[in-house]
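Below are structures written as structure tokens.
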Structure I
Amino acid sequence: MDTSALHNIPRNTGWIEVICGCMFSGKTEELIRRLRRAQIAKQKVAIFKPKVDTRYNPDHITSHSEQSLIAHVVKDANEILDIVDDAQVIGIDEGQFFRQNIVDVCNQLADKGKRIIIAGLDQDFTGKPFEPISQLLAIAEYITKTLAICVICGNPADRTQRLVHQHERVIVGAKDIYEARCRRCHKVLQE
């Protein structure tokens, strides 16, 4: 067993881990994997999702492959501060749906010695950085970028292709509205 990785785990402090990528890249699956490992280790875990995410199951974080964990549904990131209590590990899914205050909330929790694991889209459907994930990437101790497979050519995909002609930045949906694309195959739909 390689024990060098064990020396890189912070002790007596909190930290922020960001899992980012495009849709269908396995962000929520990776979040669930890390949270389940923390639960197996008998750590106290609190899991959160934004109220706006009504896909799949209203009170669970759920991956596209149907893995799920029960979660607290919150309208605003500040609600997380009131709920976490003695949790050691805080899991947050769909971080891009929170307002900018999620950055401050994550910092406050990490400063209190908690491990924060947050997953979210790093780019919107036009390929531009998706706040607040871009700010969380700047302050995180650990970053994991997940890739999907381009449905057009099979290359690694890091973009989310919107399939409908709607220009609002946030439209909650899944395979009916979005698919994974590589840089070359990604196109921003024009009206």
Structure II
Amino acid sequence: MRHPLLAFVYIASLLVNGAAFAGGDLQNIPLKWTPTSTLASMGTIDLSGNIVATAIHIDTLADTRENPSLVAENREKAGKFRQMTTSSDVAAFITDHLKESLHGAGLNIVDGTADVNVSGEIRQFFVTETTTYKGEISLLIHVKNSAGKELWTGAVGGDAERFGRSYKADNYCETMSDMVMRATYNLLANAGFREALQKH
């Protein structure tokens, strides 16, 4: 009777330890919007004139990255990189919070007919962890008027850096959220983007 019991305990121990080890990797983690910064903290932007009256429609950005699910990597140990993948739609995540942040800044973001249409591509969206969490986002943005004429095209980037406990999903998500906030600020601060809204 003792032998089957010992075997059961041993197998259970292996399963528990194996599950704990496997569960250590950050795979298919849903992205959470948890910015630690605000647009106001990044500086003042002149949105005078008819910029805030311009109706803006924003298309879902196209994700042109090679691996859409791969969003981060821990590189603290040479040759032992640990990745983070997500089950979230990264393009929807960025687009939704770009729209939300632009609206929060005072722009007139609409779902229907608009004076201008904003579209674009996600070229980079990644956090690298070494001694800190460092993230970078790169977007190619197009602004067209209601007739389809291109008013402005430009690359917009955003970076973020923060400290935190090693290989934690919450820290990755905070960094990614701050990347989007910084990209939003840089877009608003871009003279070409503001001029396109002003003179549509």
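One of I, II was used to compute helix-only ellipticity at 222 nm (-39500 (n - 2.57) for each DSSP H run of 4 or more, over all residues; to 500), and the result was -5500. Which label is that? Working through the options, I get structure I.
Between structures I, II, the greatest calculated value of mean count of other Cβ atoms within 10 Å over residues 25-32 is seen in I. Comparison across structures I, II (criterion: distance in nm of label points 7 Å out along Cα→Cβ at positions 49 and 161) gives the highest value for II.
Among candidates I, II, the computation of semi-axes √(5λ) of the Cα gyration tensor in Å that gave 28, 19, 15 used structure I. Supply the structure label, taken from I, II, corresponding to relative contact order in percent (Cα under 8 Å, 6 or more apart) with the calculated value 28. Considering all the candidates, the number was obtained from I.
Read-outs throughout are calculated quantities, based only on the coordinates presented, and are distinct from any laboratory measurement. For clarity, every value in this text was computed on a predicted model and none was experimentally measured. Cβ atoms are built from the backbone, for glycine too; each structure is taken alone.
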